[in-house]
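Below you'll find the structures, each written out as structure tokens.
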Structure P
Amino acid sequence: MEKVKNLFVDIVKEDSNPALGCTEPVAVAFAGAFGSKYITGNIESIRVVTSKSIFKNGKSVIIPKTNSRGLDLAAALGVVAGDPKDEFMIIKNMDESKINHAKEMVAQGIISVTYTEESPSIFVHIIINTDREVVEVYLRNSHIHIDQVKVNGEVLYEDISESGNGAFFDFIRDVSLKDLRVVSENIPLEEIDFVREGIDMNLRAANEGLNSNLGLRIGSTLNRLHTEGKLNIDVFTKARILTAAACDMRMGGGNCPIMTSGGSGNQGIGVIVPIAVVAEYENIEEEKLIRAVFFAHLINRYVKMFTGKLSSICGCAIAAGVGASAAITWMLGGDDEKIAGSCNNMLANLTGMICDGAKDTCAFKLSTSAEEAVVTAYLANEGVIAEGNVGIVGDSIEDTIRNLGYLCEEGLDHADSAIINIINKGE
């Protein structure tokens, strides 16, 4: 049991990191920064090949400190100014001169971006041509995991590790939500105290969004409607407003870090903020809040073991929202039946929400998922639970999640290609 407990902690720590900006452009910048260490000549061209999911998610989101968007810019920033040691915070130390240098490279047309149909959902291949060498960098299965670097065809770096592809944690597929709940309840608090940082960080981001004009301003506008007497705020609406505000800030290119969940900043917001809102409203003690957020992180990763880290369905709805709903149900005193019921309620409701890329409208989807997570938790604790074996809902919550994975992998296999075709029509 001790070994399993430690693995659960490792799972959450691996996928909970401070991140500045959307993690898909970050992955491209990270790969570019890693490759820059091998450059000795003058750069002539850079070619970026990504998975469909990275391409879709990174295409339209604003990169912090730049007021601009594009995976070509992300690659240039990584190559000219990135430090791999900064990992998800790779944008943080870039000054105006370096940003302008990267933008000049984009304007010169020496950077191309395309995607491949055949790759893991997280995949970046960067080819940097200089007048002295060709540097190739392969990032795979994790936003900051470099598999291999080649210089002029020779492998100079290789790290095809288990942690990079997630196989080390495949055991989580065989556990139940009850198992995750038991660990979350009983693990020594000092071993998960790191969760506290993410709670503070994402609530700061929400407050930053409330007081800024970033993104679509959904959170700040809803808050203003409240001050004007046009909108009443209860625990459900407050979860929606603060979640939207944090996402507005992040998708709008705000210079404020977010604690991720499952490798995603938006999912980090969706896991943490609604739980924190309910904890404040219900006057829940801090220890229980920390355990609830840890529980939600675990469920988010559990769901994504079946759906993939990136998919054509919105992870905020089907993973982060499910984790938040389960944790809130538990925090309010719900037993395993009600915890499972709240998750089934979420999946019966929001499974059809597509992911059409990271951008400012993510605040709509994320805030909807956050509010519904709170609603479904309160409903489940009142005994309102979706019937089993109807639609996507299975005989158990674990069956429902397996059904969800089947839908993502088999039923929506071509959805990302269709979404990208639609997105590209707008150019």
Structure Q
Amino acid sequence: MRLTILGGGGFRVPLVYGALLRDHGRPRVEEVVLHDISAERLEAIRHVLVQLAAGHADPPRVRVTTDLDDALRDATFVFSAIRVGGLEGRTADERVALDLGLLGQETVGPGGIAFGLRTIPVAMSVAERIAVLAPRAWVINFTNPAGMITEAMQRVLGERVVGICDSPLGLIRRAARALGLDPVRTAPDYAGLNHLGWLRGLSYGGRDVLPDLLADDTALKRVEEARLFGPEWVRSLGALPNEYLHYYYFTREAIAAIGGAAQTRGEALLEQQSRFYATVAREPHGALAEWQHTRRERDASYMAETRESAQAGEREAADLAAGGYEGIALALMAAIARGGTTTMILNVRNGSAVAGLPPEAVVEVPCAVDAGGVRPLATRPLPGQFLGLVQQVKAVEQLTIEAAVTGSAGVALRAFATHPLVDSVSVARRLLDGYRARIPELAAVLPPASASGF
């Protein structure tokens, strides 16, 4: 099988290749094609992968290319991990919002809209090339905002596009471990959107053990999300929220923590990764060691400001060692290629899985996966306090897709103004103007001439 990774010069690509090195099932990936617009980044990651493969018998071949059609032709699976505008764009996503007193984050709030606006046209163009060059390929989308981009690409490729995220899996692992249970033997009741979902139940041996966890102070302290939100709040919800819901439930605290830090997350990653790529260019023989060092820095700083403001403590070693999205991607690919049935939480077309959302909406829910594809499993209805937020954010996502497809600044304004973390239409206008001024790729999608009418 051939795996094509779009954004193949990205920092997290070695995680995927490392998972492939540990996979000995059949059929297996025999060739990995890395595509990126930066030849220099591709070369740096190629050095890391070569050194990662040292000592492994029959590792997947690695080929790099800056030619998209060459990368896509005859692919079995396509992993999409592109970042339109680079980390420089991410820093603008964060800073434009923070400068207006709003949340500055790359997937949640105004930053997620800005990221989506400039990414959707590129993602849909890629989907069109996949339809021509690899029509039977499955597309596994890592590109953020994952739900929004998956839904846009499905307009071209249908249900062969599946989005993945490691946040739900991490939450379930932590909840099960806190009760001394094997996560593999639990069945989660989880539903929502990407970065906006709740663990409402956790079955083990035919019984829901989540109420046991919520009632146990000692066990709750072992769950990062419970420390992040506070035991009283999660008990009042009757559920464990995805960590990204901290930005909705504790908005003021999150803005204060992020705005008060010396650097935003994007600025810190830009500095880290610029140093990594420059170092590898000078000293390619040490590429793997430099990547491992930088990865430890990156993992340890994940959501550091929000954890500090909530006094949630450091991330646990077990979470850092457990791996994340690369394992989900490999499990998804293996189930489709090899058969058997597994259940995974994925971003897929809703159909009727989540009541109250349109059929075409991409949702994040448990799915049955086998050689026949991916099927969302029906979920219990979301209570009003959850469903209302999900519906509003989904409306924002669909407005963002419409704006990106049509080039309408008026629709983009509606997307910003509709988001629950934007408190004024006037502020939404300033957001749109600020992002167009700071991010050329977004300005190209929404040129000034499209501003008439608002």
Structure R
Amino acid sequence: MQIERVASFPGTRIASPSGGLPVEVSLIAQLGHGTGNQLFAQALARQRAHAEFIDELDEPSARLGACDLSKGDATALYSFTVGAKGHPFHRHAGHRVFTAISGSGGAQLRFSTASPAELERDPYSFIHALQHINIPPDCLFTVRFGGDTWHQFAPLASNTLHPAFFALSCHTNELGGNLPHELRAQVLANAANIPALTVLLPTAVSDLLRELPAGRLHVPTTHLSLDAAPGSLHGLVCRSARCAAGLVRGAWAAWRHAGGFLGRIGGRLTLTELDQLPAGSMLAQQLSGQTCHHQDMFQLSLSSTDPAGATVLLSRLLEGFLRNPPRGVTRMMALRNLLVKPIGLRTSPLGCPVSSLLSAQRDQLFDRRYPVLDQCIDRDDRRAQVILGADDKHLIFRSCVGVQRLDGQRVVLTLGTRVHCKNLFGRLYMAAIQRVHRAYIAPNMLRMAVEHAFPLPEPAVNPQRDLFPLHGAAG
């Protein structure tokens, strides 16, 4: 074996005799002992739970990102796994690019650049063009090869205790290559998957491979490695240790629940915290003559074709505070209520800036529904504001919710709060909550209320555009 030391990513290249894209494989990083099997078990479990999971041709896969042909995008993203038994030789019409992590026994990548015409003339041409590339255990690597390249992936270890790898594959053009008419129609209908895009070996070639004893094939092989030279004692010991660690970590990962979590802060809209109150804000008139221990003002501007006046829009916004509060704020209020109820403070399930919307008082109502302390509507109904708030044992707060229509189709929505602390406990209370109020509670309450009041319109669907956007891109 000839061994060459490289300073960058170890890689190899198999040229295509027909002039097509070559096979290119590069090692990127060596991971911890047993990481490959652990990641394989976790990813396989999550893949099985995916809505677009499919298990065919010994290559379980899931489509993570579909084409959007209506926008001219023919790319797609898949995850796929190759287990301990490997999978059969096959090819695709379009070229492939994927990134993978090998199992803790390593992986062997097998490629043949024989063309369909050559195989039809002589099935042995498949074997003459066959080359192997060995990937070490627990390794991050990349692979790229052209369409019509025959390939097979299998574990490198001789036993079947370790999987080959888990991969993320990018189909850069699902309409690429010489697709049959029915398969092309399936891609255009956005219903393609990895098995559908796969072509197995001709029967004559697969029969030939089955009849040949494994010991008779001496295939040109490239060994890639990062930490230890291929064939060295160091490499053998390292591989043995990784195999042992992989069995333990893989079994542990398969036993554990492999789900995940999704957390969101806010929604689809971005807002701004203002340094000063907007001109004409009713909040400037609140708590006059008293020390202001806290003041904030948040503003959100959006485009809206709704012709309704500011009064109607503000009514919708107030409804949004009631119908669409952030879950995190609701949980915080539940905890706060539990802690302060024994000392007689005011409680409410709604966040404090707008909690008085749940008040039982009816002496002043906005839009005949919402209890407010004060309100102001311009004569031309281009700006509407309400004052909310309450007096408690420890502090007094006033909030101003406003809607203003600007020229064109812009709408500005605001939520601001002023607080006067009545005693030391009030100041300590505000010191404890002020940061989370500014960073999370007030901005997210405004954002979620706006998303309720101004929902996104349903996108229009053009069937003709969806079906025929890329008919000239069969490439």
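Since every read-out is calculated from the coordinates, none of them should be taken as a lab result. Just so it is clear, the structure is predicted and the values come from calculations on it, not from any experiment. Cβ atoms are built from the backbone, for glycine too; each structure is taken alone.
Identify the structure, out of P, Q, R, from whose coordinates distance in nm of label points 7 Å out along Cα→Cβ at positions 256 and 400 was calculated to give 2.7. Let's see the in-between values first.
Numbers: P: 3.2; Q: 2.7; R: 5.2.
Computed on structure Q.
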query: In terms of distance in nm of label points 7 Å out along Cα→Cβ at positions 8 and 376, which of structures P, Q, R is highest?
result: R
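Comparing distance in nm of label points 7 Å out along Cα→Cβ at positions 240 and 344 across structures P, Q, R, which is largest?
Values: P: 2.6; Q: 2.1; R: 7.8.
Of structures P, Q, R, the maximum of distance in nm of label points 7 Å out along Cα→Cβ at positions 240 and 344 occurs in R.
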